[in-house]
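Okay, got some structures for you below.
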Structure 1
Amino acid sequence: METPQPRSILLATSDPENGRALFDLISRCGLAIVQASSVPEAEESLSDGIWLAFCEDRLPGGGYGEFLRRTRLAGLQVPVVVSSSLGGPEQYLEAMRLGAHDYITVPYQRNAINLILQRRCEVRRSLVLPVQVYGVDAAGFPFLDNVHTLDVSSRGAKLGGVRRKLRPGDLVGVLSCEKSSVFRVVSVRSVEGPSSPSEVGIQILSSASCPWNFH
């Protein structure tokens, strides 16, 4: 029987104090940590063994935006969490637009770190399932559109074919097989360009069951 490989987290930081605080919180979870202090070092550290990456917003070598770009070019599906000492809705939305998995700010909170790790632990299944998504788009117009899932979990999904402009934090309803639930948009990624369909990550709001069967 093949021995499972330990999960490793990439911690790309340049601020010593913030880096130590983040290291202490993550190390308590019992996961191996690989450290880098610049975008080139972080890129070199990426491998199949990296399960999740934390990247400072002002990391030398181009910041998190350059790191996300290099990750995409390498074809790696490593979720990236942007850590920032600035914060603010504009910075958050920009990070999500560029493809960040999540966004945290100083001082780092243990509950926020644990929630990110829990979401990463979710079992996800590749499944193309026709669904309807409804709500109010970024322009303030109500909509009901036919889209599809790309993968699903017991607490969320990634939606494909979304042409409405949605933003992280928006609430949407999802209808599947005559069952519906309310979800929060957690990520938005344009596949090709601004006018192309987007991939939208969603997480369920409450303890209600997802509208799809998942075993």
Structure 2
Amino acid sequence: MDKVVLFGNGQIASVVYYYLTYDSPYQVVGFTVDRSHIQEESLFGLPIVPFEDVQSIFPPDEYKMFVSISYRQVNKLRADKYHQAKEKGYKLISYISSKASTWTGLVIGDNCFIMENNVIQPFVQVGNNVIIWSGNHIGHHTVIKDHCFLASHVLISGYVTVEPYCFFGGNSTIRDGIVIAKESVIGAGSLILKSTKEMGVYIGSPAQLFPQSSKELKRI
């Protein structure tokens, strides 16, 4: 079994630990976070080590890594740690639940996490560092680019292009053939019928453009 260190010690990291432990060929051997964020020495009986020192404790030629943090700052915090881990020499794994429905030819990057009951139709491409929570539908020929996060029960129709750093709230619906622009935030339950604007925040059904941009949001 390949041995994996998880970046993170919060709720997302706990969920990733569980899925990798019970539904993957990987063995989680420890956790790492920035030294300033260490409050406990261990999680699930495994050590939490400073990210500043992780290479000396878990050398990248022996261990892989997964960056298991959320969509804060429209996924940019996770993207920063993704790039830092790669700079340290780590190979980043991806996980697809055995209970997800996928087809031969699915293209998926590294540091992706695809949970159960997702339906991913043929000819879909998923970039790097994408988290797809449970129970979503991703239509044929859709392209999801790097550093995106889909909450549960998102419906993305066919031939949609999702640019980097997008967030989709639960139960949002995206019509076919449109482009979700870079750094878009799609609110929970929103219906998107036309292409979005970069850094746009969309709320409602049909969705309306929110006055604040995604970079102005205090939190999502």
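Using the calculated result 21.5 for mean count of other Cβ atoms within 10 Å over residues 66-73, pick out the matching structure from 1, 2. This value belongs to structure 2. Taking distance in nm of label points 7 Å out along Cα→Cβ at positions 10 and 26 as the criterion, the highest value among 1, 2 goes to 2.
When helix-only ellipticity at 222 nm (-39500 (n - 2.57) for each DSSP H run of 4 or more, over all residues; to 500) is computed across structures 1, 2, the figure -3500 traces back to 2.
Taking mean count of other Cβ atoms within 10 Å over residues 114-121 for each of 1, 2, which is largest? Top value of mean count of other Cβ atoms within 10 Å over residues 114-121 goes to structure 2.
Readers should treat all values here as calculations from the given coordinates under stated rules, not as data from a laboratory. The shown structure was predicted, so the numbers you read here are calculated from the model rather than taken from an experiment. Cβ atoms are built from the backbone, for glycine too; each structure is taken alone.
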